[in-house]
Structure 1
Amino acid sequence: MAVRKKWSIILAGVAVGLVAIGLGAFGNPANMAICVACFIRDTAGALGLHRADPVQYIRPEIIGIVLGAFIIGLINKEFKPTGGSSPFTRFALGMCVMVGAMVFLGCPTRMVMRIAGGDVNAAIGLVGFVSGILTGIVFLNKGFSLKRSYEQQTVEGLGMPVVSVLLLILVIASPAFIFFSESGPGSQHAPLLISLAGGLVIGVVGQQSRLCFVGGIRDAVLFNEYRMLIAFAAILVTVLLGNVAAGTFSLGIEGQPIAHTEWIWNILGLYMVGLGSVMLGGCPLRQLVLTSGGNSDAGVTVLGFLFGAAICHNFGLSSSGAGTTANGRIGLVICIVISLSIAVLNISKKRKTTEVTA
């Protein structure tokens with residue numbers, strides 16, 4: 001049984017890696033075939049929540065991830081509407097995680113894509129990601145908790161799947177009030193059906209395997225459980241081999257696609273992502289998948305991501321290939337302070353290390 005589970009998680013990682021290779025080959029930006037944070041940012045721009053012209057497109061991959069996980073969840077009778085666990089705190093943490101991702105220029109999923117493409121900046125950022133997770137684990141061991149969720153009505157759990165269907169209608173109809181980039185990363189995308197199919201596969205795999213980049217490191221430290229780390233390695237190796245075969249692997253620091261070389265801010269950006277994701281109970285990809293299962297707490301977190309993306313571009317917090325901004329650096333430090341304060345204020349008297357949702 002253990003061997004079977006090991007192979008199933010390896011196959012899950014390989015499947016996600018192959019989807020990433022395919023999306024990259026069909027037009028998604030280099031080293032950004034899959035990035036939940038970037039794709040939510042692009043979607044926010046398409047909806048007019050920010051006006052950064054190069055990053056506006058309703059990404060079908062996000063729609064596919066939610067709907068794929070939703071459909072397989074219904075088939076397996078895993079759709080269980082729950083919520084009510086510190087919604088405002090989750091919204092704020094979602095915003096902070098997005099700020100960290102926008103300073104680094106990617107979520108944990110893109111971090112893997114960048115490392116597999118030879119981007120040393122992402123490998124340096126991994127140090128911050130792990131450090132953030134370890135900091136979060138310290139607070140978990142001290143009793144950090146956002147309290148329990150409660151059973152809710154079905155309509156509450158259907159929120160994100162319904163929104164995803166509406167977004168799919170908008171991207172197909174392309175009405176005048178939706179913005180699409182004519183240049184930049186937002187204009188670089190695979191055809192709609194291929195993007196949607198790729199998202200559906202990731203959603204199904206994510207729901208079945210409980211795939212979570214943060215959860216892999218957290219579970220290894222807390223429980224000596226290495227399933228998710230194996231999946232993490234399988235994605236990395238698959239995309240790496242794909243890049244080598246396609247001749248797109250380029251090891252180095254300078255000149256990497258949609259990346260900057262300010263290593264301290266790469267580290268701190270992913271530190272925020274790792275810390276916030278542990279506190280929330282899962283990485284951005286895992287939060288999307290959780291929404292499809294009826295988890296309105298994860299839905300509130302995703303709204304925090306969306307609002308955070310809008311703030312980053314409306315107020316000049318987001319980095320670019322040229323580097324970070326002063327606003328971004330100040331905003332990131334503020335977010336780290338806010339997150340650490342939330343962690344301290346939510347330490348319970350009773351230890352809660354077993355209450356992990358991802």
Structure 2
Amino acid sequence: MSADATAGRQGAARSRFGAVRLGDCLASRTNNFDLLRLLAAWAVLVSHSFALVGEEEPLHQFGSTLGGVGVMVFFGVSGLLIRRSWEYDPSPRDFWAKRALRLLPALATVGVLTAFVLGPLVTAASLTTYFTSWETWVYPFRVAFLLPFGATLPGVFDDNVYAGAVNGPLWSLPVEVFAYFGLFVLGVAGLLARRWVLTALTVLGLLWAAAWVTVTTPTIAQVSVLSAFALGAAAYTWADRVVLAWPIAAGMVVLFVLAGLGPAGPQVVVWTICMVYLSYWFAYAVPPFGQLLTRFGDASYGVYIWAWPVQQTIVQVAGNDASPWLVIVVATPIVWLLAIASWRLVEKPALRHKPRPSRVTPA
């Protein structure tokens with residue numbers, strides 16, 4: 001079926017029933033994914049605006065955070081789309097070339113500019129100390145090679161609430177690459193086409209997250225992002241049977257709230273399923289909107305990797321007792337402009353070098 005026919009079938013289903021089948025949408029480029037990812041990235045920015053001034057983040061009442069939910073959305077979407085990418089072009093070389101071109105150029109840029117532009121402006125150390133420290137020169141490499149844990153810069157943000165934390169959200173990127181690797185191994189082994197394999201792995205992932213959250217952190221998303229990715233990959237396999245409809249979406253919202261009032265173990269399972277489903281429903285079953293926010297480019301990744309350093313700078317200038325709403329209002333336009341610049345000057349040009357698929361892909 002052609003992309004136009006698929007889009008027509010999708011539109012007809014939406015107009016008659018307010019519902020679509022996931023399998024009928026996967027070849028269509030008419031969706032809300034750019035907007036969804038942008039909102040998820042902004043949710044992380046909003047959430048961290050509270051944490052960085054020492055206040056409890058939104059959704060802390062449920063043992064989670066708004067930022068955690070945003071990261072869960074990223075992984076759920078990634079599981080579906082990366083699985084689709086492998087289906088269209090199952091070449092190991094092409095698979096990793098695409099992933100590298102999407103992640104690394106912008107990441108290397110933020111590492112270099114943070115170390116050699118932002119760092120010297122905000123450091124409490126002398127410039128001599130700053131530029132002769134090994135931490136300064138190794139920082140861009142640590143970021144670019146996905147080793148962000150403990151990546152600090154001399155005197156940078158040392159007096160903030162999150163002392164010395166230069167770019168906290170980067171923790172999720174090596175986890176995401178690990179998820180890519182798992183999908184890659186299954187793809188090379190020819191197991192992605194076997195529904196029971198992905199289903200079993202997803203169930204095991206959810207059970208592991210439910211058990212692990214009870215003995216570690218109460219922050220739900222940090223232990224469920226891999227299961228969200230697995231659920232997204234499994235959803236692709238079962239796409240012909242996944243129906244995206246507003247009554248189901250409304251029920252998922254109710255379940256989301258009710259599960260948040262219960263124990264952490266069941267909560268992580270329900271929240272992961274609900275957020276993944278709601279992400280696909282929003283992307284495919286809701287008529288496209290928000291083009292004003294996405295017309296300048298896909299800013300979601302740039303927002304995610306630039307927000308924290310900008311917010312930390314605002315907190316350093318305004319003080320640790322600054323209002324989180326002030327941080328949100330000041331940071332949002334700055335980060336968005338940086339993200340658009342990242343997309344237009346770094347990310348989009350890099351993606352032009354993606355290898356051509358080994359077979360024709362749907363338009």
Structure 3
Amino acid sequence: MAKDVYYSDYLQLDKILGAQQTESGLNGNEAHDEMLFIIIHQAYELWFKQMKYEMQSIVDIMSKPSINDNSPDIFSVVHRLKRIATIWQLGIQQIDVLETMTPLDFLDFRDQLRPASGFQSFQFKMLEAMMGLKFGDRHGKAFYQSHLRKEHIEEIAKIEAQPSLIELLNAWLERIPFFDSTYWDKTENINSHPFWTQYKTAFTSTLNEKDDTIISSFENCFYSKDIVEGNRLSAKANRAALFILAYRDYPLLQVPFQLLDTLILIDELMSTWRTRHISMVSRMIGVRMGTGGSTGADYLSKSRDDHGVFNELSRLNTFLVQRYNLPILPDSLKNRLGFMTSPVSS
């Protein structure tokens with residue numbers, strides 16, 4: 001017979017509620033707002049743990065050699081990504097609570113926190129690594145090495161050595177077969193592929209005037225043989241992603257579209273969270289250095305600008321055309337994308 005479960009025992013509240021020791025209290029001059037500061041950041045760390053848990057399950061699913069796009073797998077990925085997005089929305093709202101603390105309230109205990117810093121949140125950096133942010137792409141790499149404990153750097157490095165979500169997304173997109181000879185003639189050379197010939201014509205017609213730069217970007221994005229330096233997605237993956245974004249109204253593409261759109265949303269929410277953080281730091285400490293020795297708001301601004309993982313997906317929206325200008329698909333492909341169809345294995 002199962003034992004009775006008591007609420008506080010189940011949640012281990014004795015551990016959680018006993019984990020708010022203020023530095024100012026230890027020093028004999030309790031600063032009232034330090035309790036709020038601790039609880040807010042502990043809540044963030046709990047949410048980072050939950051997002052890591054969700055992200056690992058997503059990575060595990062996406063690591064499968066074949067994912068049926070009409071199966072529970074892809075629905076689970078989308079559902080858990082949407083949960084992560086919702087948690088980020090809550091994370092942004094938590095800043096409202098933290099900002100009930102005034103700059104003077106913060107100064108009452110700030111100096112006692114040195115050299116601790118939110119930069120040292122190894123869970124957040126693990127989450128970024130799971131998504132696909134590599135050490136070489138991080139802003140302030142020397143600062144990164146000197147301010148994290150060795151064991152945390154090693155844990156993050158182990159994650160970076162494994163396939164990340166953006167890498168698995170690239171592989172998934174590359175397996176999507178919508179441009180092969182099953183549906184199209186003359187598929188050997190992508191430059192003369194019927195779909196892409198028509199799509200490029202439709203896209204260039206949307207430009208107000210000939211823009212060699214944006215046309216060159218179009219060709220690099222969709223025609224390159226290799227992944228262009230600085231990008232995380234191949235041209236083949238970009239072609240599949242744009243197809244999903246452009247033809248999302250077809251039933252079979254609705255869930256893949258939600259997957260891509262939610263990744264774009266997560267990047268946007270993380271950028272918004274960083275922007276709110278920057279504004280809050282500027283309000284609290286002006287142009288002072290951070291407690292960990294960073295340049296404060298300036299460092300946070302550069303991290304926000306450099307640490308997007310899925311921004312290549314949002315940039316694909318540059319190349320969208322109006323629905324009425326989209327190339328007409330072959331009947332065989334339209335039937336495959338409709339409701340009365342056998343699942344597509346990608």
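Each of the structures 1, 2, 3 was assessed by distance in nm of label points 7 Å out along Cα→Cβ at positions 154 and 178; the largest value belongs to 3.
Matching task: 12.9 is the computed value of mean count of other Cβ atoms within 10 Å over residues 26-33. Pick the structure from 1, 2, 3. Source structure: 3.
As an exercise: Rg/Rh (Cα atoms, Kirkwood Rh), calculated from one structure in 1, 2, 3, equals 0.97. Which structure is it? The read-out was computed on structure 2.
Ranked by relative contact order in percent (Cα under 8 Å, 6 or more apart), structures 1, 2, 3 are topped by 1, which has the highest value. Can you say which of 1, 2, 3 returns 1.00 when FRET efficiency 1/(1 + (r/R0)^6) of positions 114 and 202 (r between Cβ atoms, R0 = 35 Å, to 0.05) is computed? Source structure for this number: 1.
All of the numbers you see were taken from the coordinates with simple rules; none came from a lab. Model, not experiment: these values are computed from the prediction. Cβ atoms are built from the backbone, for glycine too; each structure is taken alone.
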